[in-house]
Structures are given as C-alpha cells and as structure tokens.
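Please treat every number below as a calculation from the coordinates, not as lab data. Small disclaimer: the values here were computed from a predicted structure and weren't measured. Cβ atoms are built from the backbone, for glycine too; each structure is taken alone.
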Structure P
C-alpha cells in the first residue's frame, strides 16, 4: 500500500464526515431550540409555502372571529335600545287606549297628550344618540354596512338598521288619487247590480318581497282581502275589507220591504213599517234583526233621515226587490256606497216597482309596518295604476281626541310591528354569528393542527438525531486525530 505525505486521504475523508455530522447536529439543535422543523426555505421549500398559506388562513379567521364578536356587540347595543323603544311604544299605546274612552274629559286628554309628547321626543332622542364606536345605529343612516367575518374576500355580512325615531315609525297605508283617507282603493258602488270589479292582477311589493294576486270579475272586497292576506308572508302587507252603504231620502212613509244579502247565500226578507219618512229607526231595527245571518249591521244617522249599513267582513251589500207599500213607482229611496274616506258614491234611486235592486262593493285597507306599493293593470279597483304607501308616524299622532286616540292605537301597532321585525332580524343575525364564530374556531383549530404537522419539529426524533450526531462528532474527532498521525509512519522508513 503506497504511503503519502502531501495528501492525507484518510484525514480528508474524516473531515468530510465530520462536516456532514456537524451540519446535521446544527440542524437538530436549531429545530430543538426553535421548536420548528422548518426554520428557513432550504429546510423544506414546499412545506414552508404550505405552512405560510395555512398561517394566513388561521390569522385571517382569528381576526374574523374578533370582527364577528364586535358585530354581535354592535347588534346587542342596537337591540337593547330598540327594546327600550318598544317599552315606550307600549306606554304610548296604553295612553291612547286610555284617551279613547269617553270617561276622559278634554282636560284629561290634554294631560295624557303631554306625556305622549315627552315619549315621542324620547323615541327621537334614542334614535339619534344610540352609537357604537362613533357610528349611529338607529337614526336610519346605518344602511348596507358590511362586516368582514372570514379570512377571504367576500366573507362578509351585510346589515341595515332602520330608524326608530318617532317620525320614522308607524303604520304604512296606501293612498290613492282623489282620496284623503289612508285606504288604497274604492270599489265601484250602487250604480249597477254588479260591483264593478274587473278581472285583473294586483302586484304587491312590500318589505318581504313581491307577489301577484289574480282577481276575477265581481270579486267582493272580502274575497280580494283573503287572496291578498294569503300572500302576507311574501309581502309583509295585510288587508282588511269593509263595505258600507247608505239608504236615505225616503220619498213617502209606508211599509218598506226588500231582500238583503251580505255573507248569506240566500236573501233575507227585511220589512219595517215607517210611519214617518224622516225617521228610519224601525228599518234600522229590522236590518239588525238579521245581522247574524247577513253580517250586516245598520246605524241610524243623527237626523234619523238615513241609515248606514256596514259589512265588517267586506262582503258586498245587495238590496233586491225594493218595495214601499205607499204604492207606486213614485215612492222611492236613495241608495249609495260609502268610500274609504266617508265620501258617498253617486245615488241609485230605488223605485217601488218590486224589481229595483242594487249592489255595493267594499273597499280595502292596506297596512304594513314598512313601505310598500300596489299596482294593477286595471283602475276599477285601484284608483290609479300604481299606488305607494304613506306613513302615519308615531310623531305625527296625538291622543287629544277620541278619534285621534283610536288612530294612534293603529299607528303604534304598526310601529311595534316594525320594531319587533327589526329586533327579530338582529336576533337572527346574532344567532347566525354564533354559528359563524363556532365554525371559524373549529376550522382555525383544525388548520393549526395541520400546520403543526407540517411546520413543527418532532422533539423525540430530533433529540435522537442530535444524540446520534454528537456521538458521530466525538468519534470523528478521535478518528481525525488518528488520521493526522498516519504520515508519521513514513518517517520510520527513513530510520
């Protein structure tokens, strides 16, 4: 075997192995000191990229959780203020009911109105002063606000909160051209034996969405109301039907008889002796005798010269075969419908011919706690092709009179419905946020576990590697010392 002095192959080999074990020992110690398997890109380039992507998701979700909790706190703030607003509305309603009773004098109602005024102002104050982190929540400006509740673009929740000011809440009712009342349509009345309603389609757009209602010719107000109310869940709009008709201007006294039909399928016979043509009291009594079967009640006017029949269900009111025993066609009476605002339709003259008949259709009261529209392809039911609701607000109402107190009750009921709807939505979103937070916490936990398997060091394995490399270092140093002694053996050849 040749012997060399200039090149110590065994020493070089030992140095190479020592360097390799030194690097392995350094890697093990670095991992054990940092707790990470990947401390730089050279440790595992693909693993580092995967771990960094997971880190972005985890940190994004953790921030999303904080955002969701902040959003929940905001909604709790708004809902708490709304609850106090609802308490105020309940008190206003109590005062309105108290004022609606005729046990109160005008001075009593003035006192009640003073408290109502203060409560109206407090509602407005709550609306303008309720804030979260400087953002006003209940004045109507908190609209289409987005909360980032996830780690990625588009993981948002949109929220709008309506105003709870006394001027922004109340009962939304439809108004139509030519009517000052808060009712949206007036069905044609006593000019013909049909009620004048054409086949048509109503399109109702409300807070819950839009829906179409198809009507057939001569539908009664009651039938129309039922069809519309069947869509309330889709539109948020409700309807009540009422039919009113007036009989007046009796030309002669005598025995008045006619058939009367409301919600009954067969006419009932109404007959009364009217001794004085200017006093229809006996006829009112005769009509009310059949109220149980017709659903029609009659009220005498103050001057007793006329009576008003009402069907609170909205069924058509029909009079058939009108007759006055005074004897001739010259013995007449006037009959007309009453529109939503109390305006009478054109008179129909009923002559004592034993054949004259007339029919009156009803009107509908549309109401909702939010704004809405009603459109029709005909104008025989609606007075215009398209009609928008108008708000009667809590702030505009008063309890200074019995009539106004009754109106205030309806207004407050609308406002309570609005507040309850807003609170229900906030509660539902808070429950949704709870689920969102729970899901993000679970996902963040699972991603953290996955990231740990990629990024974190296995202490058992790294400790074993360190021990192995320490032994290799010690052995390598010993062997290097031996290898460096080998060239000395060449000197023995020179002795």
Structure Q
C-alpha cells in the first residue's frame, strides 16, 4: 500500500479531528435526550403502582407516554440534523481545497484556485442518497427510536419491571441509534468530500497539471473484499475505478449502499507533469511557506476577499417604562381630530375590533367589512407612520396565534416538510415574509395583552430610520408599524415564560 505524503497525512488528521468533534456533539445531544427520557421514566415508575388496573390499561395514558417521548426526541433531532450537515459541509470544503493544498505544497507551484461555491456545497449536502434526503432518513430513525423507547417503557410498566431495568433497555435503544447516526456521519462526510475532491482534481488538470488518481484502501479486518482489490488501482482523473462490475469516480461514489456505507478508503493524485507556466521562478516569485492547511486556506480566502472592517452588530432593546412617554411624545403627535378618528369605535383602529376588520381587508382575507369611514383611518395611519422616523434601534413584541405560524410555514413552502425540518430551516434565519396589514406591537413586553391568549411571540427588531407611530394606547404601549412591510426571520426557539412554553420568533423589519 502506498503511503500518504505529509500534506495528505495532515488532511487525514484534520478529518479525524472533525469527526471526533462531531462525535462529541452527537453524543452530548443523545445523552441529554436520554437524561430527559429517564426523568419521565422515573415519574412513570413512581406513579404507576398507585393506579387502578383499569387506569393502567387506558389507551389515552399510553398515548400520553408516546407523545412525551416523541416530544423529547423531536427537540433533539433538529440539532442532530444540523450537526451532521455541518460536518458534511466541512468535509466537502476540505475535500475540494485539500487537492489544491497538497498540489501546491508538494509540487512547489502556485495555482489559480477558484473558491468553492457555498450554494453548491449546500445542495451537495442536501442531495438525496438512494432517493432519500438526510432529513427523511433521520426522521425515520427518530420514529423508530421513539417507538422502541415507548414500547420498552409501556411493556416494562405492565411487567412490573424496576426503574433500573427499564432504564437499561432505554439506554441500549438510544445507544444503538446514536451509533447509527455516527455511521451516517462517516458516510455523508466521505461522500461530500469525494465529490468535491473529484471536482477540484478535474479543474486542476484543466489548468495544466497532468495527473492520475490512485485508490488507497484502509487495509484491516473491516475492509471490504472489493475494496482490497481496488487498493493501488490507478486511472486517469476523468475515468472510473472498476471492481466486480461496479464503477465509481471516487470512494463512496458507487451509488450502492454495500459499497459506500462507512467506507474508509481514500484516493490520492499522482502528478506526471506540470505545465511550464505553472512553475514559479523562485528568484522573482518566491512561494510562501505555510505552517499548515488552515494557514494556507486563510491566505487563499484573504487574497480572494480582502479583509474589510466589520462593524459591531447592531443592538436592539425594549424601551423602558420611564422612557415610553418620551417616545410617545417624539413619535406620536396627533391633533384632536386625528385622535378621534383613530379611537372611533366603528371606523377607527385603536381600542376597537375594527382594527382586525381593517387588516383582514388589507390582506385580502374574508370577514366582516370594516366600518364606514375606515378608508379614512387607513389613510390617516399611513400619514402618521410616514412622518415619524426612528432615530434609534428598538425591540417590540407582537403575540400571535397558531394560524399565523401555519400561514408563515405555507408562505415559505415548508408545509409538506416535517416539523423538525421546518423548524431547522427557520432557525437558520434568512427567510423573509411580507405583511400587507398594519402591525400593532408593544414597546413594553409585559404590556401586550395578547400574551395571555397566545403562545407565539414575535420579537421584532425595528432599525433606526424605520417609520412607526407610537399611539396613546398607554395601557398596551402600542406601536404601529407600516403596512406592506417585509420582515426577515433571524431565529426561532422555544423558551419558558412564567411556566408557559412559548415559541419565540426573532424577526427584523427590513
């Protein structure tokens, strides 16, 4: 077996280091899920002996166990998917850049290396394997684990097993699923790395590096027989490796599970010649000596994108109760006639249900028509908002119900995705949505009366320069944002507020 050179060995060590980091992250995620499940299990085992026989057989009680276990695992699997995808993306980038690094360092040349396209990497990571996307495979894995854990708990309770015995069974099921996730890490990271390694090798050859590629097998007891035969096979960069009727451009690219899953083979490029124009005259164009791959890659990226001064992130905060009156005076001046129009019970907007009818009309939704004179209110609000421009960043709150979130998911085309997948997409931020109606918010968070009736809170960042109107609805510290506005989703998370689980959606007015 041919040995790797020192640069390829360095890349190999980096891959192992990243795998260890991913392994640790997955272990901690599964460990936390197991801790949460065992807490529930303890509650079940403490309560179960005190139930009547008929109560123990209640189907609803069994569904309750299943729902709680499913809920615990649902929270963790978004994190697991992100962890695996981040590892795959990192391996894709190293697979691509590693070819250039090894070539430049071993051959003492400087290549015009194009940077990898990050959208390409994202598409590569999300590409289906054997017809299934990673999210679907993980969803099936989660469902299987939830079913196994639930069955272990219910059967154990029926059999009168101790907490310790049931907990051991649950631990075994969780450990098995964790090991399945690690197999996915190895396979997915290897797949994306192989694809980009092939891509960069073809590009380097087109620039004038005459080379072939050679298959290197990890020769131990776990190595597939087919892959032992492949060891040392050398072909042109554009050609396939062949074994027993199968072919692949690189390891893990056969498209056959029995050949690709958990494959630890690799390939190296064998340089036959370098175009003269790629050789550098050391008297005039001395090459830089880099200590390692990270230093080399940083220099490449800085050469492509010169360093710029990065601004400190903008800060947003709620307005204090003491400052609210100042804001109302500054951004809420109205005449008596204007105030009467805004507060009119039939045609106004503030303190009246007509505001809901106005916004339904603006959104093109069905419902009761706004009161006569509401068009005048809409025009007035437009003018009031337009003449008040913020001179600072502020944070405001808006509480909404579940139908708002369902509508958001539909507008983003995520309605057919799993809950975990949709939440994962939203957590990454960057998605935008529009609001055709006026948006009523509260400057002081605890004054928003909708918080008692809703469990979804929008934290809205309103940047300096935005147009707003601060009303004299002091009871709710109401601030109205302009209609037909665009918002960017920054983050989504759940949190506990006074004992109530709340979905917190951070958005920014843009």
Structure R
C-alpha cells in the first residue's frame, strides 16, 4: 500500500536500526511511498538531500544543539526540501517502553535530558523556534513533551500559525482523551494528531482509540505514522499493511478516508497547503479561425499533402500541428490510422498495441527536450470531447514556460479499484478532476502492451455499454510518474455547471460505482471470450 510516513527511524540513531537511508529508499520504491527520517542523535536533513523519497528532520535534543534556534536555521539553509522540527525526545519524563541496543558504544553514557518548559512556561528559545517555523512554513512535532507542555505549544503555535503535530497522543506520557484532542482541534485549525503504528504493538487497544479520534476530528486532521525501524520489529511497509488490515476490520472507513490518513494528510502537513498559481493558456483566435472541422474536407485523409512530418512508422505519422493555437507552445499530433473512422474501440488489440507504444515513445522523446517546462499528451474523441476533427489522432504539446500539471492533484489518480492484475490496475477516481466517472489505468512503463489492451477495454466499455450506451465522446490523458504510466480515461457529457462556475467536481455514489465495476468486468469477459 502507498503511504507517507512522517515518523521513521533509520541509522545513525541512538539505537540500532534495521534501515540505512539507502535500504529504506529501496523499500519505499516498492510501494511508491515516502517517509521522514527521524534520529534522536543526528539531524537527518543532510543525510536525505539526495533521496527522492526520504525527507529529513531535526530533533532538538542536546546531541543536535538542544533548544536553540541556530541549529534549526543551519538545517533550513542547507535543506532543499521540507523537513520537520521535533521538540526534544530525550526528556526523562518516562522510561522507554521497549529496550533496544545502542547504535554505538560511545552512546553508552547518561546523556543529558532536555525539556521545553520551566515552571509551566515555555522556554524563550522554544518561542523563537516556533516563530521561525511559522515564518518559514516548517512543521513542528511535540516530541516527548508532557501533556502540559503540549498545551503550551498549542497556545504559542496559534500565534505564529505553525503546523503543529501532536506525537503519539495516546502514549502514557500524555495519554490524552479523544474528547481533549477534539477540543484542541476546534481551538486551532493547524493542529494534527499522529496515530502511531508502534503504539499499537505496545498497547493493543490503541487502534480503537485511533478510530474514535478519526471519527471525532476528521481525516484531514489525523495521519498514520509508523515510528518503526527497530531491529526487532516488522518493516515499515509490513507495519502499514498490518495497521491497515486492523483499521479496516474495526471500522467502515471509506477508501477516501484511508487515502487521506495514510498519504494525503501527512503529505499536506509536511509540504503545507498547496496554493493555486494557475495562469490561463493564451488562445490565438486568428489561427483558430483557419482550423478545419468535421464539416470540411479532412486534411488527415490526404497523406500526400501533409507537411512538417517528424516521423513515420508504418501508417503512424507524427507531425507538427499546422494550427498552433496556444501561445508559447509547440503543438504536435500523431495520426493513428489511414481509416478516417478508426478508433481505439474498433482497432484490433494488436494494432492498438502498436498505436499506444508509438505515442508513448513519442511522448517520452518530446518530454526529454530541455526547452520545455512540461509536455502533455491527450486524445479527443467525439462531439463533446473538445476535438475538431473526427480522424483518429493523439496530440502531444510542449509548454515552454508552464507546468501543465501544476493544478493536478495526486488524489485524482486514486479511487475505487475495479480491476487489477500483476501488470495493470484500474480504478474509478473518488476525487475526480472534473467528474463524474474518471477511469485511472496504472502500470509500469515496461508493460505497455498489457496497458494498451486495458485502455482498449475501457474505451470500448465507455462507448458500447456505459450509461445505457448513450456516451459518444471521451478523452484520454497520459501521465508519466517515475517508471509508472497513468492513462486517465474520461467519458464526456455536457459539463456540469458546478464545475464551470465553481470548479467543484461531482462523483457517483458508491452503489453506482460498484455497478459500473461489475458492468465493466462483464464487458471485458465478453470481449476476451470473443477474442
């Protein structure tokens, strides 16, 4: 399962750990997950600079300079990505619940304890650190502070708008009640609560309190963290699988809630709220007036008249778009077939594989050109798709100074799973970009043939079975993420005024999504039986 763990232990640390940065990174790649590396003795910010999946943190124990602002500032200066500031964890308030071997014999001494308050008031240095964190958007975790100290942190965090994490709130050190945490959430909208997987091994009843907390304050204020990395415990990935199975066996939480608490909420805490920086594309009407349409003679049917051809491959032709209607872009298209009425839905499986392989290779080729800030690939089909020509083609557009993906949420790629094998998975987005029904087809880029078959099945289902056979239009959008390919297939109808006027998408209810799943699976059985 995919997760974003804000509390992972690796070496070097006070105790021996099962992970190094490299071994943790390898494990995270397997599940497309991310983690924040926490050490009681070392700042992990410099140790994670070259990692794509691991973020750093600094724990304000005496090993790292203690409760002083300069160590935090130094890590802020060198960090090239978000990190977490942890209040001290070696506070001496309670004895550790588990015994562990020290990481190094040099650590076998009575190391100094450090607490954030004196006479029930926060130390002035703590306030300076909170102020700096608020000004620079750095999240702060309570560490092993006492219950009273967490309340003091909350009071000051509110002044500086700090994203404050309450670490394992049900641990014996603080032992908050759900009611107390609920009241804290109402006082301060920027406070977040950690549900801790390790605590569920130490205290078997914690999972039920976690569920009560999620119900009470909502999935946007609670996140799941492992606190794992010990040599005598399960791996972080196994810990998440274990916790997920326990959570879903004791609760009726939807896939949306699980996606949030395991991935999106912790990611939001680390990065902060994303602010829209959308700038509209500039449409050149003088060029658009010259474009042909379905009412004119089709230019793609006259191959001998085509110009500015980039590449040909046995019936597939990649060429410059003669009508570059969007400013500061390089618009190209791929003619998929000589058949004016061809489409993915009526191609043979073998021919469709050729088409998809070719357009993906072309997409990658243009994406690798440094002159573009981003490159998009999409396909229009049907009168409601936004396309002007019926002849089958796919468009690849390079954007010189715009990140075309900046407004896309990762959440739109997650949803209710309707199909899965070891090569390809399909879900219906539960947080679609536009709605109502968006099919996400995911695979490794090494499985293009398998993916092509599933794309054909989804497109065929949309045009031949979906919505009482009344859908005659669709779009395909392609996304490359590391070694993964996502094809979003969107059935097109008249756009909802909720989206046009308010940018609010709509989604089918769970019962309807389940119906679509079984309709699709039955359609696939029929197709492959006939094939």
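Please compute mean projected area of the Cα convex hull in nm² for structures P, Q, R and give me the label with the greatest value. All intermediate terms of the calculation are to be shown ahead of the outcome.
Details: P: 39.5; Q: 33.8; R: 27.3.
Once mean projected area of the Cα convex hull in nm² is worked out for each structure, P has the highest.
Can you tell which of P, Q, R yields -15000 when helix-only ellipticity at 222 nm (-39500 (n - 2.57) for each DSSP H run of 4 or more, over all residues; to 500) is derived from it? Walk me through the numbers before you get to the answer.
Details: P: -15000; Q: -17000; R: -10000.
Of the structures listed, the value fits P.
To which of P, Q, R does the computed value 5.3 (distance in nm of label points 7 Å out along Cα→Cβ at positions 91 and 347) belong?
On the way: P: 5.3; Q: 6.7; R: 6.0.
Going label by label, the one that fits is P.
One of P, Q, R was used to compute log10 I(q)/I(0) by the Debye sum over Cα atoms at q = 0.20, 0.22, 0.25 Å⁻¹, for residues 371-458 alone, and the result was -0.99, -1.03, -1.10. Which label is that?
Numbers: P: -0.99, -1.03, -1.10; Q: -1.17, -1.22, -1.27; R: -1.24, -1.32, -1.29.
Source structure: P.
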